[in-house]
Each structure stands twice: as structure tokens, then as C-alpha cells.
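Student: So, here come the structures, one by one.
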Structure I
Amino acid sequence: MLNVRLLPSLCVAAMSLGYLTILPAKAQPAADFYAAKPTMRLIVSSSAGGGYDTLGRLAARYMTRYLPGTPQIVVQNMTGGGGITAANYLYNVAPKDGSVFGLIDRGIPTSDLLYGSDSKSQYDIKQFHWLGSIAKEIGVGIISTRSPAKTVDDFRMKEVVLGSNGLESDSAMYVRLFNSLLGTKLKLVVGYPGQTEYYLAMSKGETDGLFMSGWSGPNKQAVLRDLKAGEVTFFAQMATKANPDFGDTPTIMDLVKDPNDRKIVEILLSRLDLGRPFLVPPGVATDRLAALRLAFRQAAQDSELISDASKSGNTIDPIFGEEAQAMILKLLATPPDTLARIQAIVRIPK
């Protein structure tokens, strides 16, 4: 398995050899290429056991059915920076022949847009190709009942600590959003490999809570279990419309009153529609990209995959390549004055 600590040196070496020039793979028909390829790799930007990982492994297991030669798709977890490490690897180091694709944090497509020179991104997001997502998402703020502060009003008076996997992830961005728009005193602790780990940190008392940016998979089941046991409660729904799973918990749109601020929130929440985005590195030959997109579409519509997903608490609600691409381009076209306001709100502190 690749040691992600070596990524900077690998990227430098690749630059010196000219490998970073984005060129299409040499023409070999996609059917012949995949039929002769015994294994492929899916790079997942989160740790094992979380929602991204669960859905990534599910998609990998079914996509192989629909690729010529049924090559095995091996899942490789590559954590770091809330998905930045994996995205940088896919853009700069991974083979551009269609044998490697990725599942990344949904915040990655707009990291450079939101954070500019503060972002650790080393890619041009417009150069990636998108397979789509097999599930849209909603988010929720969760707080331990051990915390001395449990509501947004409490958070304005007392500091609470929330965990995250990286400064550019949705879970970290929501902390800055609340502090900026609602005057809360949320303190952020980053560095956890994934949501599974920072949920566990709350359970052990290392932190007080978290923003769960994806309400699906094994973490959802853990929350429902702990909610029933009286160990956690919700403080905000990160959605434009209320979800019955969260009872009478207010949405962020209920909490934010200023019309201009509400427009900003709507733009940021639109990233949740990207769900769990699968993407392909730049430079992959057109027919191989088409084969991957078709395999992804067929897998997402496979009745057995849908049944398997429901067993782990996931609802399959897919979007596909062209739709995902259009959503990202729409976000990237945010007007400059609106973008400046967003950047002022969610900026990463020095």
C-alpha cells in the first residue's frame, strides 16, 4: 500500500520526469484494456468503516460485474486533509489509464474555490471526470449529553469542542460557519482519519460533539443507538428542509435569519447533493471513461446493490457523471461578490 507520507516527494519526482502533463492514455480499446486487467484500484479518501468506505466497497463489488473481463477492484484507503491527500494523489501521481479511480470527500470539488491560496489542493478540479454518486446526503450536528452546552444558544455562552478529519472538510467548515453567522464558540480539533474516529472521540469524551456531514452507513446506526441510550442529542440539521429522523431539531435555515446569510448557507448546503462523489483522474481515454461511467450507472441501479445498501442503513439515490459535472460547474460559477462573502465566512484561521 502506498505510504501517503511519501506523496510530496512522489509528486516532485513526477514533475521532474514530466509525468504531470495530462495526456490521454495510449489508444487500446476499452474492452481489450479491462479484459486484460486483472485488478483495478479505488482510492477512498476516508478511513475504513465509515460511510464513504462502506459505499465505496459496495460500488467496487458491483462495478466489477459490468466491466469487460470483470477485473477485481481493490479498495485503498488514503486519508489526510479531509480528502485533499487522495485528490492530490489522483491528480498528480495515479495512473491516467482508467485503472484507478476515486471516491473523495464531497467538499473537495469546491475546496480551492472556498479557500483559495489557503487550500492544500494541488489539482484543477475542472480536469477531473465524474462518475457520479450513489447517494445524496444530509448533515446533522451531534452533541454528547455529557457536554455542559447542548443547544446553539448554549454554544454562544460556553465553548464546546468538535472533532473533524481536516480543515477543508464539511464538518470543519460548518464549525466556522456557525461561529461566523450565529456567534457560537465552537472549537475545532482536526487530525482524525475519518468520521468513524472523530465520532469515537466524542464517545470517549475527547471532544463534545461533531458535525456529521453524511447521514448514512454504520455511523448513522451508531448515532441512533446512542440516541436511544440517551448518550447524544442533535443540535442542528444541516439541510434546507427538515428531516423526520431528527425530530424537532432546527435546521440551519431556521437558525440563520439574515436573508443574505441564508443565500450563502443555501450555496454551501448544495454540496450535500454531491453525496459521495466518484471521480476519474484527468487524461483517461474517452472510451475507458465511458466504460467506467456505464459500469457505475449499472451498479448503482443493480437491485442486489440496493438491497445490500439498505441492510447497512443506506438509501441509494444516485446521480450520474454529467449531472455531477454540471452541479460542480454551477458551484464554480458562483458570482465574485457572493464568493468573497462565502470566503470571509468560512476562511481557515491562520
Structure II
Amino acid sequence: MVFRLKDGLKAKREYRTVDIVERKGVITAKNIHLKKYPVDNPVTIFNASIDTEGDELLVYGRIVLGYFTYASAVAEFRIPINDVLANEFVPGHYTADICIYPDNKYDLWGVEDPRVYNLDGRRVMTYCGRTVHYFDPSVRIERTLPVMAVYEKDRWKKLCAFRVPEEFRGFVISDKDSFVVNLDKCYLFHRLHMRDENFYLVKSVIECDIFEKDKLHDICVNDTKTVLEPAKYEDKLGWNTPPVKVDGEYLILLHAVDAETKSYRIFAMLMDKNSNVTAITPCYIMEPKECYEIFGDRPFTVFPCGALIVDDCLLISYGASDSAIGFGTVDITELMSLLDKGRLES
């Protein structure tokens, strides 16, 4: 099912970091007040995605309401964009709506790591659903699946769960880190954990209309191909932010987990309109360095889920040690200069 791509991507990468992300500040659970929920504050909030509406930033954070099963939901709140971009971001107190929560077999044990973006003129969200099998020791397949929802009529409606063809499902332990991109074809970008205990950074083709059915259903993806394999110093790779268009190419952030320290680091990739990789940063562009990125529920973790072009910078929202939402900016010219050093020969 998984085919390797023959390219020079791995040869372009080095084990070093040039951290070019300017940290703007963080929001923690104490800043969030939940509507219509008997517990005012979540236990924690992190791994947030972002969108814009007028001069406001829409923030979609993964919240945990209790540590017993660490089951997550998604809460939405708003921040003026200028507040985040200020020289010194001073977080306020924000009222949040729980907009996506567990309610079906695909996400019964949690709604994790939302990615919010535009697809064919609609605001959509893909997230990692902890399936009904997540805590069942007798079922070690499809413990997580990518699920998509669409925002319409002032609410989020769950559309579908993406699955590999039936003959391969018995080999899939989990499937996560997903978003959908409509380029020369409609693709699901996702990360498979297979029964061989390897992790595969892949893209798959979606051959049907995602929006055609009203009821939550399966969508089978096909033609799955590996995009990039981990380097020898990495345990695994994963997709982070949905693509942002820059000068006719598509910019994507990814993460790598260090083979020795298990810390998360971030790098970037460019793709063309035919989903071919055109460039990759030779080094990591972000790694844990602030105290809130080093210590928390999952130490040494930076995990972007949102990215937007604002003026001449890339604004990112990320999870900091699974304990806070961090915001950062990257100078686009500086990032593109790094990517140019990792250009693939056409």
C-alpha cells in the first residue's frame, strides 16, 4: 500500500537548528472560560489551529477537561490579531465555546489536534479522532483516524472519517496529523503508524466528493505514497500545518521527533501545484527553548497546527509541551531563503 518516492529530500537535511521563530507569547487554561460547562476552565489547552475573520483571530484549541482518560475536545475563542502581533503580547481572558467534542465511534475517546483551513471555499477542520477501540487492549488497529468537519450555518458538522482500503486496515495501528489539499487531485496528507511499528509520512488520493453526503460516513483513500522518510537521527515525522500559498508554491510545516531525546523540532517544505516537493529546509527552523516549551505534560514539544500569512510574516499557533498555546512569527523572506538552499533539481 505504501510506496516510496525516489527523491533527494533526505540528502538535503542536516542535524542542526536555526531557530527563526519569534515567540510572541502564550495562552494557558487559566485565560480560558468555557461557556455552558460546569467547570469554568479546562485543565489544559494546547495544539491550536487558527483562522481569521475581519480583524480577529479565530483560535481552535485542543482542551482537556480531566486527566483520567485525557479525552480532548476543541474550543473556539477570538483574539484581535493586533494583540498577538504586538511587541509584547499580554494575554487577556477569553470566553470559549466547545465546538467539537467526542460523540461517535470515530472519536469517542477524544478529539485531538485540529487543523482549520479553507477547502473549496469552505472552512473545514480535520482532527485526530480517538476511536472506540482506543483503550481496548484486544483491538490494536485503527486506534485513531482522521476526521473532517465543515463549518456551516454557524456550527461545525462532522462529515467523514478517512480510512485506507479495507484489505489494509488490519495493518493500521493509528492514523493522524492530517489535512486535505485540492491540487492536481484531492489529497489527504496523513501519518500512518503500521503494524511493522514504523511511521509513514504519506499522501493519499481522495476520489469522491467529500461534501456530497449529509450523514457522517467513511471515505476510503487510495494510491498512498510516502513523501519523506525520517533521517537516521529521527524516530518519526508528522505533518503540522495545512499549506499556505507563497509565490505560487505551497508552504507546509512538519515535525520530527528526535531518536535520542524524543524532543520535537520543526522544519518546512514547499510543494508545487502537482503536489511535488520542490524544496525543504536543510535544518530545523524551531525547537523547544522557552521554559513553557521545555516543561509541561509532554516536555520538549513544539507542535504547530495553524499558520497564516499576515503582512510579511508567517503567523503560527502551536502547542507548547501540551500545556499552553504558543504564538510565533516567521519572516517569510528569511524562511524562503532557507528553503532556496534546499531546492530540489527539477
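No lab work stands behind these numbers, since they all come straight from the coordinates. None of these values were measured; they are calculated from a predicted model. Cβ atoms are built from the backbone, for glycine too; each structure is taken alone.
Student: One of I, II was used to compute mean count of other Cβ atoms within 10 Å over residues 134-141, and the answer was 11.2. Which one was it?
Tutor: Numbers: I: 23.0; II: 11.2.
Matching structure: II.
Student: Another question, then. For structures I, II, calculate distance in nm of label points 7 Å out along Cα→Cβ at positions 62 and 302 and state which one comes out highest. If you can, show how the numbers build up before the last one.
Tutor: Numbers: I: 0.7; II: 1.8.
Largest value of distance in nm of label points 7 Å out along Cα→Cβ at positions 62 and 302: II.
Student: On FRET efficiency 1/(1 + (r/R0)^6) of positions 102 and 166 (r between Cβ atoms, R0 = 30 Å, to 0.05), which of the structures labelled I, II is highest? Write out the running numbers ahead of the final one.
Tutor: Working: I: 1.00; II: 0.75.
Comparing I, II, the top value of FRET efficiency 1/(1 + (r/R0)^6) of positions 102 and 166 (r between Cβ atoms, R0 = 30 Å, to 0.05) belongs to I.
Student: Using mean count of other Cβ atoms within 10 Å over residues 54-61, single out the structure from I, II with the greatest value. Kindly include the intermediate steps, with their values, before the conclusion.
Tutor: Details: I: 22.6; II: 19.6.
Biggest value here belongs to I.
Student: With distance in nm of label points 7 Å out along Cα→Cβ at positions 278 and 294 coming out at 1.5, pick the structure among I, II it was computed from. Kindly include the intermediate steps, with their values, before the conclusion.
Tutor: Numbers: I: 1.5; II: 3.9.
Of the options listed, only I reproduces it.
Student: On to the next question. Assign the value 18, calculated as relative contact order in percent (Cα under 8 Å, 6 or more apart), to the correct structure from I, II. Could the numbers behind the result be given before it?
Tutor: Details: I: 26; II: 18.
Label of the source structure: II.
Student: If you work out percent of Cα pairs over 33 Å apart for I, II, which one comes out largest? Could the numbers behind the result be given before it?
Tutor: Working: I: 26; II: 21.
Structure I comes out on top.
Student: Among the shown structures I, II, from which was the value 0.9 of distance in nm of label points 7 Å out along Cα→Cβ at positions 270 and 334 calculated? The partial results should precede the final answer.
Tutor: Working: I: 0.9; II: 1.8.
Clearly, the read-out refers to I.
Student: Suppose helix-only ellipticity at 222 nm (-39500 (n - 2.57) for each DSSP H run of 4 or more, over all residues; to 500) works out to -12000; of I, II, which structure was it derived from? Mind dumping the intermediate values first?
Tutor: On the way: I: -12000; II: -1500.
Considering all the candidates, the number was obtained from I.
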